[in-house]
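What follows is a set of structures to go through.
FYI, it's all coordinate maths here, none of it is from the lab. Predicted model only: the values in this text are computed from it and were never measured. Cβ atoms are built from the backbone, for glycine too; each structure is taken alone.
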Structure P
Amino acid sequence: MRKLASLIAYIPEIIGGLTMLAITLILFAGVVWRYFFVDPLTWSDEIARTLFAWLAFIGAAIGVKRRLHTAVLVFGSRMPPRWQTFMTMLGLLIIAVMAGVLLYTGTTETLANFRQTMPITGLSRGWLYLAVPVSGLLILAYLVPQFRMALRGVRLPSPHESGAE
């Protein structure tokens, strides 16, 4: 059961890795076809753009999960422990608000764009926009254990301390 849970926990990382591989292969194939076969792959740009949007937003969620986003710790580390907890909670709350914005506006835009299609592939534009609410949802899910730790007064490790580099 723990192996299954561990595997499920790494699905975004797996998706991110496969997306990077797919983008690389598609763009490489596009260059080869365009310059060596003089027959461009017209669909490669649309697919690469969609995959890149997914990579960026899933990567943002993974950054929250691993606490890799930039933080200024100069002032917080010099505060009393009670204020450090408050500042940690404030930072997590701001991230949660932004994740909520991603979830709400991303859902709205996704629903509005599923009726539109991309000109070359004919794929729904909704697939491009769906990365935004999925990212917001993942960020909120990744914040839950961080909020719990902060509420218990446990100091959240920085990326350098947790070996997440």
Structure Q
Amino acid sequence: MHIEIVNPESVPLAVSLQDFKLHARITGNEQDDMILMYLASAEDFIRRRRHIQLSQATIIIHLDDMDRTKTELILPIAPIVSCEDWTIQGGQVPRIKGDFSGVESIEVVAGYETTPASLKGAICLLAAHYHENRESVSVVNLNKIPMGVDDIINHYGWSQ
């Protein structure tokens, strides 16, 4: 099973470039493209780590190798806003029940209308880490992903 975001370029970042630059005390526009890449990378890391869609988007869940005899499917993304033809059950670990024979994919709308401030903070911490530590290792300073990020995102979504 894998997910595909429909028109990913139209999904807004949960943290704006301006908000991140305030957080990181960055002035000027020379690094804007790089910063936007770090923000997108931080959001992608959190989405994959905790199965959280940070901004609302239409998502197709492809059921590639799913056992079609199962009658319950745990959706690999949260929070779910809507899902045509299916009734969503559960909160942080959304699931649907039914007959999946012949079903190739399920389309859902997932994500926060307004991303919680704590998740925005985690995105800023992680993007700032990427910005400040552009090499995998440094002779001066060995850095790991900030612990605060894990502490924050562990309260959202789920992990396998």
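For which of the structures P, Q does the calculation of distance in nm of label points 7 Å out along Cα→Cβ at positions 53 and 93 return 2.0? Answer for the origin of the read-out: Q. Starting from the value 2.9: which structure in P, Q was distance in nm of label points 7 Å out along Cα→Cβ at positions 85 and 101 calculated from? Only one of P, Q returns 2.9 for distance in nm of label points 7 Å out along Cα→Cβ at positions 85 and 101, namely P. Between structures P, Q, the greatest calculated value of percent of Cα pairs over 17 Å apart, for residues 61-108 alone is seen in P.
Each of structures P, Q was scored by FRET efficiency 1/(1 + (r/R0)^6) of positions 37 and 117 (r between Cβ atoms, R0 = 25 Å, to 0.05); the highest score is held by Q. If relative contact order in percent (Cα under 8 Å, 6 or more apart) is computed to be 29, which of P, Q is the source? Among P, Q, the structure yielding 29 for relative contact order in percent (Cα under 8 Å, 6 or more apart) is Q.
Quick check for you: by Rg/Rh (Cα atoms, Kirkwood Rh), which of P, Q is greatest?
P
helix-only ellipticity at 222 nm (-39500 (n - 2.57) for each DSSP H run of 4 or more, over all residues; to 500) was computed and gave -10000; which structure, P, Q, did it come from? Computing helix-only ellipticity at 222 nm (-39500 (n - 2.57) for each DSSP H run of 4 or more, over all residues; to 500) on every structure in P, Q gives -10000 only for Q. With respect to distance in nm of label points 7 Å out along Cα→Cβ at positions 13 and 133, the largest value across structures P, Q is given by P.
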